[in-house]
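As structure tokens, here come the structures.
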Structure 1
Amino acid sequence: MRTRHVLAVLAFFSVASVAQADVKIFSVRSIELLQGSPQVKALDAKLGAEVKKKQAEFEAQKKALEEDAKAFDRDGPTMSAEQRSKKERELNTRAGDLNFAQRKAQEDLQNQQREMSRDLNNKIQDVIAQVAKEKGANIVLQDPVFADSTVDITAEVLKRLNASGGK
């Protein structure tokens, strides 16, 4: 019981000393940072271009496979059993390979997106830390329920992100 009392007294004095200290608390709004950051726009554009490129490649492969399947349907009755069996296996293998390649490309794109998002998040966090240090902040709160505009450093962080462009 005595230990709890001592801990309570220490906690009280710790809180009292922090209250007397000149603590600077700032805030940032992450949604605004993500919506206004040129780095996010560059990331979206890059991933969008990558998706379109892969989709075009797969559409071309799918179309070629469909054309070959139609040719097989048309020419199949005139083929020998061995030729027909070989062509069926080839078409099935190509269809399986195409499905696998699509799943793999999707997985690769998701991994790339996660990595790029992590790098971007680190960049934003670095800029937040830089602004906070320059302003002498002790704490920066992200997305508080309420923050007075005098403690909000979102605009300054966005300004620096814009100054560095999409890099």
Structure 2
Amino acid sequence: MKTKISGFTLIELMITVAIVGILAALAIPSYKNAVLKGKRAEGRAALLSLMQQQERYMTQRNCYLGFTPTATGGATASAPSPATACGGVTAASVPFKVFSGDTLTNSAYLLSAETCDATGGGTLSIAECVRVVASPIVAGSDPDAASLRLTSTGVKDCTGTKPSICWK
């Protein structure tokens, strides 16, 4: 009496491995692209929120506040000068969130605010215009968009290689 042993043949196993490999080759780039789009959306939302806070600050103190983020999640006031920044804000009391996520460790971008470039060259004063910038925490993580920027005059752009995708 012969008993038949059932199982997979080597050919069946290789066909399955090939199919899984093809699916992975198609899915992984799509997944990475979706993650980048999600991070960009997080950065855009953070910039819009920061601009709203800057406008509120402007109505209360008659100027915008320039600042740069620190590695610990704080900020340093940068305009007009740290000690006498508009409204008496010092480095220890910058009232804005300087990262895009709920916590610094979960964020994709660091936020900053600076003076705008003037149309004919130079810069405008911080009382006239502010540009908020979302810079990726991991340098080079999104070369297509790089740093997202928004000005108080409504100009939206980025510093990446494909500026058309930044605000979509």
Structure 3
Amino acid sequence: MSSDIRRIVSNTGPLISLEKLSHGYDFIRQIYEKVIIPPAVLDEVAQGQFENPAAYLRYYGIMDLVEIGVVPKRYSFPGVERLHEGEKQAIQLALELQLPLLIEETVGRHIAKNLGISISGIAGQIIKAFQQKIISATEAYNKLDELLKTGRINRKIYEALIAAIFKA
């Protein structure tokens, strides 16, 4: 299991959140060696903005960080019909690889949690980076502020996380 500590599966939402942050992928790169995403997630983040999925990876300089995971099986789990394809594949991949999952959508988080998958959003990863001394309290505050201003977290979560940072 020790080789998996620095690997995590991601759904689409967290990648969009990282795009909104200045140097968003920099701190994630210091926490994880690999962010594994299923093909549908790569298609979702690249769609409409890039000529192809590889162009997305090149644009953000993450070809070495992001690994495309193969979803070997279709899982039949409660609530699967309520999910988008990227969420289905990301949850299936996290189950298959027995890795934690970056996911921000409420329904997907609930389903993943019920399946026993450890979950987090990007706000949680900012706190993790702060706790691991990868980023300072000021950097954590600024990143959370960016998430709030771009509509990626709500004010209640923002205020709770800011309080936790400055209490530490």
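Given a computed value of 25 for relative contact order in percent (Cα under 8 Å, 6 or more apart), which structure among 1, 2, 3 does it belong to? Provide the component values of the computation, followed by the final result.
Numbers: 1: 55; 2: 17; 3: 25.
Going label by label, the one that fits is 3.
Looking across 1, 2, 3, the calculation of mean count of other Cβ atoms within 10 Å over residues 98-105 that yields 21.6 traces back to 3. Of the structures labelled 1, 2, 3, one was used to calculate distance in nm of label points 7 Å out along Cα→Cβ at positions 42 and 66, giving 3.8. Name it. This value belongs to structure 1.
Work out the source of -11500 here, i.e. which of 1, 2, 3 gives that when helix-only ellipticity at 222 nm (-39500 (n - 2.57) for each DSSP H run of 4 or more, over all residues; to 500) is computed. Could the numbers behind the result be given before it?
Working: 1: -27000; 2: -11500; 3: -15500.
This value belongs to structure 2.
If percent of Cα pairs over 29 Å apart is computed to be 35, which of 1, 2, 3 is the source? Don't jump to the answer; show the numbers that get you there.
Numbers: 1: 55; 2: 35; 3: 16.
Structure of origin is 2.
Bear in mind that the values in this text are calculations on the coordinates, not laboratory data. Just so it is clear, the model here is predicted, and its values are computed rather than measured. Cβ atoms are built from the backbone, for glycine too; each structure is taken alone.
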